[in-house]
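What follows is a set of structures to go through.
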Structure I
Amino acid sequence: MALPWAICLKRSIAELADLAQRLVRGDYAARARLKPGDSHAPLADAMNALAARVEQTVGALSDDRAQLASILAHIVEAVVAVDAEGRVVAANPALRALLGAETLALGRPFAETLRHPKLETLLGSVLKEGRARVEEVSLFTPQETHFEVHAVPLREGDRRAGAMLVLHDITRLRRLENIRREFVANVSHELRTPLASIRGMAETLRDGALDDKKHRLEFVEAIETDAVRLSALVDDLLDLSAIESGQRQLTREPIDVLTLARDAAAVLKPLADRRHIVVEMEAVASLPKAPADRKQIKQVLANLIENAIKFNNEGGSVKVSARSESAGLVVSVSDNGPGIPPEDLPRVFERFYRVDKARTREVGGTGLGLAIVKHIVEAHGGSVSVDSRPGEGSTFRFSLPA
């Protein structure tokens, strides 16, 4: 027959063993329930205190981990971390979306999951040397994307624990830099040509052509023509700059687009008459008025009608029409000129892009008219498009939201 103290001892040992097993299984809320008089009560109290401390520590770690996961999830830059062996230990959703790494598996080598040799090389050098590096890398995801990649070592005290890559998408910045460089080059070229012409003719006049009654008027008229061209170029540059920067505010009011088109055509009638071109308006019954900036939409119509006159065949025609759709108004300006080659259509709204450079300079275009049209229409929340076939003319359209 077991003695009472032996029974109590067995029960208290069993209680402590059960507590230890529950803690091993992760049940940190488990506690030993021994009476104060039990021989193992002090040990039980110590284990209960240890369990409480572990529960508190694990809870704090869980909170920190959840907070870190939330931060990573909301960082727009792509982030990936690896351990000292190059195995992935963390990656945020931005990386998975950007590099197509939806199946990125934690614990697997970086090289096996992403397969981007440039990133592998950069990561390997940081793991080996233990020094932070910053490089610009171009990747195809699937289109070409430019990144500024920050690679930094991770340490635990003096021990190298791994490395982290942060990818900043700078594609838009590089595209804007290229546009700026092209813009500066184009402006310089456009200014250089008339300035060189004015300078040359002025020097000719100074060197004796002033006494040449037969030709001096031609020189003066040529200087005036180039000066007008320079003035038009500067005006268009200022307009484009004001529109792009948002300095030109929209004053919306109900407008009749065909009335504005008639006003613009009236101003351009001398040009149309010189080229024997007829400008027609296609009236539509009960055409609703669109809320838009009267002055800016008139500029859009004037640019489109002027282009349709200038780049038309001698004796051709231009038709302006408008129709109502559920989303708003669609305005079209059509000509029956030589048309635009298919390869040029995607670029006609770019600044300084010309389908026929010689023809543009001959008729006095600045190469900015369609770019201004595009920016004004998009500022109104609309869109622009063009349809054309060589030899059959072109139709430019723009929409205005209702």
Structure II
Amino acid sequence: MKIAILSYRSHPFSGGQGIYVRHLSHSLVNLGHEVHIISGPPYPQVRKEVNLIKIPSLDLFSVENRFKAFSLNFLFSPIDLFEWIGIMTGGFPEPYTFGKRVKKFLKSTELQFDVILDNQSLCYELIGIQEGYPLVTTIHHPITKDLKLELESSANWKERLSTNRWHGFLRMQKKVAPKLKSIICVSYQSKFDVEKEFLVSEDKIEMIWNGIDIHTFKLRDKSKVIKNRIVTTASADIPLKGLKYLIHSMPSVLQVFPETSLDVIGKSSSNSSIRELIDNLNLTEKITFHSNLTESEVVDVYSSAEIAVIPSLYEGFGFGAGEAMSCGVPLISTTSGGLKEVIGDAAIKIESESPNSISEAVIDLFSNEEKQIIYSKMGRERVEKEFHWDSAAAKYIEVFKRAIDDF
């Protein structure tokens, strides 16, 4: 089968998009299929057997001065001009402009595909693409959840205006999703929320859990564990991840375990509200952010921690929880969104938005080495049993076959 995967951005080291595209494509190749990834920047890291087709964009999020990035050539390229203006006015036009560029590519290429998988661009062009190709779309979770939580955490009307502007692409996604013929969601909770938020018929959606790379995220060397170190995966600038509640819990934990430190796999801008919170609580020396890590470096950070905490308010799936469990790090986690499906009974469950619930669980786990051993073992066993990329890929093939048969 010749499979094309559309991905408007596929950062290899941060966020779930690049991780998803890389591992799924590799497993599809393992099953004997020919895979082409059609991606905007940042581009994914893929095996040589996967054909990476680069669809250049302005990639303004990697540019230091976006105003100076303007070029007179934009006047002759409506797509480039739209992207530059959209970002300069606080929007996120990449899914829209990616769709325009992909449509142009598909018209010009001599490559033929048996099926196309869209990785949640949900661009307008998908409606036309599914008339020319069997099309399946992955929706990891409806971004309406992000919008709601960011609006709730906004401090004033200016922040709410900015948040609504940034999420303007949701209007497109809400129009496109109900018109798609075949959708994959990565958890039952995500499936339920896509039906509710995007008004998609239940019979159009298949649920397939993501996999976890248990060979890369291998059991840690316990001799390298640093006592009272906590690890979490949470970008400071995304309220959805619930990082502020973990930070609010730190003073209570430090009263009992003064050597406690927190390593955050994620980024934080210098002027973010999270940085202000850290300064106000005098935690600057206790919290370290790690961004742009390779996968092996991420494993090293997980493996150095005594325990992991996932305080998310919502996850479509929850790669961070699965990766920590795969490394054998005892996990404390909320059950928000798809997280409850990832952790099962193999993690200590806490309330979301509750610093007290976090601090009590952390103090208890730090105090109980036997419990750490139990949850370390349970977490690894659950990932080994339930989350295989090759088995996920095999289920994707079944969905692809149905899409081809119905085309």
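A few remarks follow.
- Ranked by relative contact order in percent (Cα under 8 Å, 6 or more apart), structures I, II are led by II, which has the greatest value.
- Top of I, II by percent of Cα pairs over 36 Å apart, largest first: I
- Among I, II, structure where distance in nm of label points 7 Å out along Cα→Cβ at positions 266 and 354 as derived comes to 3.2: I
- Distance in nm of label points 7 Å out along Cα→Cβ at positions 42 and 122 from the coordinates reads 2.4; which among I, II: II
- Read-out helix-only ellipticity at 222 nm (-39500 (n - 2.57) for each DSSP H run of 4 or more, over all residues; to 500), computed value -16000, structure in I, II: I
- Answer label among I, II for the case where distance in nm of label points 7 Å out along Cα→Cβ at positions 154 and 282, calculated from the coordinates, equals 6.4: I
- Between structures I, II, the greatest calculated value of mean count of other Cβ atoms within 10 Å over residues 226-233 is seen in II.
- Which of I, II yields 12.8 [mean count of other Cβ atoms within 10 Å over residues 130-137, calculated]: I
Taken together, the values in this text are just the output of simple stated rules run on the coordinates, not laboratory data. The model shown is predicted, which means the values in this text are computed figures rather than measured ones. Cβ atoms are built from the backbone, for glycine too; each structure is taken alone.
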